[in-house]
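Please find the structures below.
Please treat every number below as a calculation from the coordinates, not as lab data. Because the structure is a prediction, the values reported are computed rather than measured. Cβ atoms are built from the backbone, for glycine too; each structure is taken alone.
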Structure I
Amino acid sequence: MKKPLRSVKESFVFSRAYKKGKSVVTSHAVLYLLPRKGGSGLSLGITVSKKLGGAVERNRVKRLVREATRLLLGERAQTRDAALIVVARSRAFSKKMTMPRLRAVLEEGYRALGLL
């Protein structure tokens with residue numbers, strides 16, 4: 001069983017990533033990558049606006065993004081010391097969002113950030 005990705009929970013990491021991190025805009029999300037020191041591997045932070053819907057819809061989006069990231073990055077996540085922030089765009093997600101489509105969009109963004 002693969003290790004789950006570490007979560008970014010501190011607000012200062014989100015703020016620092018927004019200000020100083022490398023960003024990529026895709027059709028479904030804005031991705032920020034902030035290199036860090038400390039040898040802790042890749043940490044994932046996910047932000048979903050209340051515009052997207054209620055808690056059930058927002059949590060569904062977070063689960064989809066987390067799983068797609070785990071599948072795409074796999075073991076590479078342990079070798080990279082950085083914070084990856086994914087800001088889901090509310091207009092792009094719907095109940096019809098499929099995992100293959102989300103994986104394709106995130107793969108495009110992760111390639112642009114140099115993670116793949």
Structure II
Amino acid sequence: MYEPHHAPLLSHGQYLRRLAGHFLVAITVVSASLLVGMEGYRYYEGLEWRDAFLDAAMLLGGEGPIHQPRTPGGKVFAGLYALYAGIVFIVVAGIIVAPVVHRVAHRFHLADEESETKKRR
């Protein structure tokens with residue numbers, strides 16, 4: 001997916017396009033997860049769309065639900081969705097940060113190659 005270590009650094013425009021692509025993937029994952037959470041809260045707890053959105057968004061954001069689950073199915077769903085939301089939070093952070101970390105590491109590697117080349121001369 002990324003350029004190999006011996007390739008030159010991407011241009012600023014290409015790098016911004018890569019960042020935008022990663023951001024789009026992250027938004028897609030969060031949106032799909034939010035819709036699943038909303039549907040689960042509607043189905044298991046009978047919450048209205050706004051309340052289901054609030055609970056799902058709060059869990060995805062790492063805050064916790066607003067409404068306490070009342071039904072056995074709702075309790076199981078809320079627990080599983082909370083675990084899922086924690087994983088999604090970490091994955092989305094990785095998706096967004098990956099191109100930045102790669103660019104920094106690539107830049108350091110290129111600098112190391114330049115210093116090694118100068119030492120050989």
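For this structure, a couple of remarks:
- Look at relative contact order in percent (Cα under 8 Å, 6 or more apart) for each of I, II: the largest one is in I.
- Highest-scoring label, criterion being distance in nm of label points 7 Å out along Cα→Cβ at positions 65 and 97, among I, II: II
- Sorting I, II by distance in nm of label points 7 Å out along Cα→Cβ at positions 17 and 105 from high to low puts II first, with the largest value.
- Which of I, II yields -13000 [helix-only ellipticity at 222 nm (-39500 (n - 2.57) for each DSSP H run of 4 or more, over all residues; to 500), calculated]: I
- When distance in nm of label points 7 Å out along Cα→Cβ at positions 41 and 81 is computed across structures I, II, the figure 0.6 traces back to II.
- Origin of the derived value 2, 12, 24, 26, 21, 11, 4, 0 (P(r) over Cα pairs in 5 Å bins from 0, in percent; candidates I, II): I
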